[in-house]
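Novice: The structures come next, written out as structure tokens.
Only the coordinates and a few stated rules stand behind these numbers; no lab work does. In this text the structure is predicted, and so the values were computed from the model without any measurement. Cβ atoms are built from the backbone, for glycine too; each structure is taken alone.
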Structure 1
Amino acid sequence: MISDIRPIRTRRCRIAALRREDAPALLAITDASVTARVHVLPEPFTLADAEALIASGCFLGVRGRGDGALLGVVGVHPSAGCEVEVGYWFAAAARGRGLAAEAVEAVIEALADVAPARRIVAECLPENRPSWRLLERVGFSATGRKGARPGRELLAWRAPAGGVRFDVC
């Protein structure tokens, strides 16, 4: 699915698939503040972990438009059914500036274009208020369902109020 998404440019970011040579930069932005929240990441996160994550082909790198520095990551994970899940993390220095919302929204819109029949979902810890607000700001709504990961709740993009949505694919 990542291969279907063409490189994206936003006002402040460039977004494209992570490349093998991005592994050291990915390691640098994936600190304990990230691994504590992102259930699938090991602690400690090593260079070998970064290389394996990139090799999976499910992650886009978010770079600054000016210097090209890696600021964050957006994961795109299709399921066997009609859903595709997105997840993200950003370097500590890139948080609180609206970059994550800008990047996640751009990726979601690109996904909607390349996979219009798929339901776009995300899982979030309810107590992770900054991430929950970001998801709501870019069009996600709580579904009232538990996520697959411990303590998380499922949100769906452009779901109607009340979280009821039917998709046919």
Structure 2
Amino acid sequence: MSAAHPTNGKRAAGPVLGAATVATALMAGVFFSFDVAVIPGLSRGDDRTFIGAMQNINVAIENPVFFLAFFGALVLTGVAAFQQRRLGRRAVFGWVLASVALYVVALLVTMGGNIPLNDELAKAGDPAHIGDPTAVLDRFENTWIALNIVRTTVCTVAVGCLGRALFLHGRGDATAHTG
């Protein structure tokens, strides 16, 4: 069979859709963990500790594994959408496209909101030398939390869309093999 044969396209589309789902779920999990554990845990300490820990997290998270999931979710989901459209799988394509749109929202919130807030927190400098750590935290915390809830929500819904796409994709493959 040639690479252009429709069966090869269907075979490749499933693993790509699965990988897109995993990458997007990983990102939803990262954002969710901040909502339910990281920020509440940091909030139990004093303002200087919160600022210092968050500064360290913001540096540590910039690593190849994180970037692979962060950008991989978009790339893989985009490729999955392209594959499903090319295969003429309109219902699957619609769910994957919805996931792409939702993940783009998460990226825009991250790049337009969370990252600038992280940068401002970094500019505050060493927490031990900040004159008014409460004021620094007041400019950061509530807005960052609200934006993170948006990221968590849209990524979680994106995972749901990809789950539905996987189901429909699998159902389509199953009926193609039995018919």
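Novice: Given a value of -28000 for helix-only ellipticity at 222 nm (-39500 (n - 2.57) for each DSSP H run of 4 or more, over all residues; to 500), calculated from one of 1, 2, which structure does it belong to?
Specialist: 2
Novice: Assuming 37 is relative contact order in percent (Cα under 8 Å, 6 or more apart) as calculated from a single structure, say which of 1, 2 it is.
Specialist: The read-out was computed on structure 2.
Novice: A value of 2.9 was computed for distance in nm of label points 7 Å out along Cα→Cβ at positions 91 and 107; which of 1, 2 is the source structure?
Specialist: 2
Novice: Figure out for me which of the structures 1, 2 the number 2.7 belongs to, where distance in nm of label points 7 Å out along Cα→Cβ at positions 99 and 123 was derived from the coordinates.
Specialist: The read-out comes from structure 1.
Novice: Which of 1, 2 yields 71, 25, 22 for Cα extents along the principal axes in Å, as computed?
Specialist: 2
Novice: Looking just at distance in nm of label points 7 Å out along Cα→Cβ at positions 19 and 51, which of the labels 1, 2 belongs to the structure with the highest value?
Specialist: 2
Novice: Comparing Kirkwood radius over Cα pairs in Å, for residues 75-154 alone across structures 1, 2, which is largest?
Specialist: 2
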